[in-house]
Structures are given as C-alpha cells and as structure tokens.
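Scrolling down, you'll hit the structures one after another.
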Structure 1
Amino acid sequence: MLIDYIICTSVKLDIEFFSKEIHFYTSGYPFLVSKLCKIIDEAIMDKETLIWEKEHLEKAVKQLLGESNTNFDSVIKNLENNKSIYDIVNSILVKGISIEYNLHNPDINLGIMYGLFKNENGKLKINNKIYELLIYDYMISKIQTKSTSGFENYNDKINFINEDGRMLFLAFLSPIINGTGFAFKEVKGGEEKRFDIVITYEQQMFILELKIWYGEEYHKKGKIQLGEYLEQYNMSEGYLLIFDFRKKSGLAGKIEEAVLSINEKEKKLIEVYC
C-alpha cells in the first residue's frame, strides 16, 4: 500500500520504518492503517516538501486517539455494555493475567467478534496497540473519578497496588505526557521479560518498574531485573517506583540512586519511594 501511495503521490518516506511502526500500532487492522496514513497525508505532512518524517506517525496516533469515530465508540460501548468482556480486558491490561485463547469460551468469542481480541501464540491479547491505548485512556478516566483513599488495612493497600496502582500512576502521568508521548504498560521485552511501564516522550524512551516493598532481598532482585531490562535496550538509566506501606519506614518521598554493573556496563537506577 505504501509503495502504491509513493508512486501515485511522489511522497518520500522510509518504507521499512513506517511499515514496521504502523504494524506495531495497528497489527494490520485495515481501518486503523488507513486512518493513520490519511491523517499524516492530510493533516501533518508538509505539502511543500511531501516528506513523511518519523515523528509524524506518533503525532498521527495522538490525533487519532483524540478523535471520535464509530469504531472507537463501538469499542467503548462494547466494554460498557458487557461486564464479562470488560473483566477480561481488565485482567489482561491491568492485572497482567495470562489468559488462554479459546474460541469455545462465549465471552472470548464475543470479544473476538467485536474485534477486541486476537490470538497471539495461544494467548488472548488485545487486538492492537491503538486499542490498548484507547482502553487505557478510558480506564484511566474511570480511575481518576474513583476514590482510592481510606484503606482499611495493609492487604487492601496491597490489592490496590496490584490491581490499580499502575493505572493510578498512569492517570498521574497522563496530563504530563499528553500530546508529546505515550506510556505503554508491560511491554514485552526479549527473553519473554516484561517491563511495567515504558514511556516515550519527545523521541526519548524511559523504562520504569513499579514494585511493592517486600524486603531487602526482593528489592535487590528488582534492581537486577531492571538493570537487565536496560541492557536489553542498550540503555544506561532506569527508574524504580517503590510502594512502601511500612508505617515507620520513614522512606516516603525519598529518592535514591544506585549503580549496577550488568555485563560490565554501568546502569544507573533512580529509586523513588512512596
């Protein structure tokens, strides 16, 4: 499609980059592919130079997510009107639960019919990254209107962080990066590893892990894990956000720096306690 577009319009673009990145966001979903290309062509590209710049795609994704269209309206309506599907989506995106792809499950089958789900190596996944971002924004809005104060006990706090803490952090982050970046939750890394949150902001990438304080040994393992993630992406700095519910730890608000050596390369970790 991009080749035909270039031939017909004389527009210049990096076919390998745009085909790869468009597929990353859309998984080849025809409506989304066409919409992104249309936005770049009609609303973003400089008509004098006729060149697609690499940053145009991220701008197009932002513009698309800010639009109201029947496709997006259907996604949200189907989540609002089907609690069982909403619960499945919440389990995949928020709780990080691995669900087997099974067409004989009527809820999964219905979600597939709605275009919400896909089969990825035998696991149930959200159809594409744009739908993930759309649903994140929708769920973040629900988190922003939900009271999270007044925990009765420690276990309530732990359950909150496990299930809603990352979404609450994304809710805090959303207005900061709005218009200039994205925050992806649990992006799959090499060797089947997953990051908690990967933030892209003004053509930069940041890796951040969210952890609950379970003791010094667990904390050390978390730092090593983050250091290994940074090594996979050839990055030298990462962030660790630690939820510490010990009443007398005195660490709330504290920021520390640590340096790890991974494969003889130094990795700087910035640790924030809350």
Structure 2
Amino acid sequence: MSIVDSHHHFWKYTTAEYGWIPDSMAVLRQDYLPAHLAAEMAAGGVQRAVSVQVRQTVEESRWLLEIADATPFIAGVVGWVPLAGPSAGAVLEELAVHPKFRGVRHILQDEPANELMDDPAFRRGIGQLARHGLTYDILIHERHLDQAIRLVRAFPGQIFVLDHIAKPRIRQRVMEPWARQLREISQFENVYCKLSGIATEADWANWEPGDVRPYMDHALECFGPRRLMFGSDWPVMLVATSYGRWRDQVLEFASSLSRSERDRLLGGTAVEAYRL
C-alpha cells in the first residue's frame, strides 16, 4: 500500500508574508520545508505528497515547483494563478508545462463578501483549467457550500477537490446544514474530497476521535473511498494535532474498509484526482 499525503504546505516564515498567523498559532511561526516534512512522512510510512499553495502569488507557485524538482517525494503541486485577471491564460501556459504542476487553488474562504465563485471573470479562469489537465481545489468554510455547488454544476468537465471536507463547525458539534450540503455537492461525480484539516476545526487542545468521527463518517458516506483521500494539512494541523496522530486517526478510520478501498482512500484517489 502506497500512502499519499494529498495536502501539505511549505513556507519560509516572515511576519510580512504570514501575518495571518495569530499568537494562538505561534507554533507555525517558523520555517516548514522539505526536510521537516520528510521526517514526519518517514515516521508515518507516507511515501508521496502534494504541495498546496498558501500565498496568493505566482512567485510561490514557481518556488513550489523548484522544490518539487529537487524533492522526489513531492508528487504534485497545487499552485496559485490569477484566475480572475487578464494574465490567467499566460500564467497557466507557463506553469502547466511543468509535469508536477497538477492543480490550482485560491483562498476562497477569505474573500470579502464571499462572491468570487459567482464572478464571471473568475469562472472564465476556471474554464481554462480542464484543457491543461488541472484540478481546482475548493478551499471554503461550510457557509460557502451553496456557492461551491453552483460552481461545480457550471463545470461538469472540470475536476474539483474539496479541501478539509468544507470546514464544518466541529468545535460547536453542528452537523447541519453542512451534512445536507456535502451530500448535495458529492452528487457531482467530478468532485473529490480531502480528509484533511479536520482536527483544526475541532477544539484544538481537547478534541478526541469521537468528536471528528461523525464528520469523517459522513464524508465517507457521501463520497465513498473512490472520491475521498487522505491529507494532513501539515504544518497548519500542528495547532491541534501531530502528523502521526492524524495519520493514525485516518488509518483507524479506514480499518473497516476492504483492502482495495483502503488503498484507494490512502493513495489511489489522490493519484487519480491529480493525475500523479
């Protein structure tokens, strides 16, 4: 069985670039680079990983590709492209020729007024991804799911990956309307989903497996192992859990599945979604 971590980040920490990290997340105020992740992956028996953007710059996308070139265990990069801007096509042409550039993401969860997914310019950018064989990672909070449903409905030929099971309100132990909306978006066969970033939506200091398990179970019920994939969200996850603890949580969660289903959830889904 080959395990693929479908979601992690790298950065060189500066207060200017990462001002979004508050005092409560001070553990993240340092560099997180391939050597750090390699140690976590080796200890956890994880073979490959997908790097995902954090900064909304083309420069970061290029930097992640440079890291991927020098790091055999990085199987793919999900970078940032100015999809709503006039340079979207040119930037996509530049980045998509790299064999490890496998997808695009924008930090939709932080957009003012939460309207970008309905913006015609942004949608024109989304419309250019499929011809390059690129996925689009949807990073949202639960409250954005209705917009996300409209987006995926408009692009049946585009592969989408829903990050962090759409960030339900685990800390408040609230299931609805997230559960209903997740089921609705899962009806689109071109949408995959990541079991990542879940512990950080729970009570960081006190969460237990029973707190997150109902949300994981529902995601599995909606997407099945064929469209659900393991991801860590390292290093952001470190505010709430360790790499090894989350890996073990997902392995225990997958233990009731058949061997082929486990292989799919732990690696095969990511390989298919990102064409690794």
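Results, tabulated for the structure shown:
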quantity: Winner on distance in nm of label points 7 Å out along Cα→Cβ at positions 6 and 222 once structures 1, 2 are ranked, highest first; calculated: 1
quantity: FRET efficiency 1/(1 + (r/R0)^6) of positions 118 and 206 (r between Cβ atoms, R0 = 41 Å, to 0.05) - highest-scoring structure of 1, 2; calculated: 1
quantity: Origin of the derived value 34, 25, 18 (semi-axes √(5λ) of the Cα gyration tensor in Å; candidates 1, 2); calculated: 1
quantity: Of the structures 1, 2, the one that -14000 was derived from, the read-out being helix-only ellipticity at 222 nm (-39500 (n - 2.57) for each DSSP H run of 4 or more, over all residues; to 500); calculated: 1
quantity: Comparison of 1, 2 by distance in nm of label points 7 Å out along Cα→Cβ at positions 110 and 142 - largest value held by; calculated: 2
quantity: Structure with the greatest value (metric relative contact order in percent (Cα under 8 Å, 6 or more apart), set 1, 2); calculated: 2
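Only the coordinates and a few stated rules stand behind these numbers; no lab work does. Model, not experiment: these values are computed from the prediction. Cβ atoms are built from the backbone, for glycine too; each structure is taken alone.
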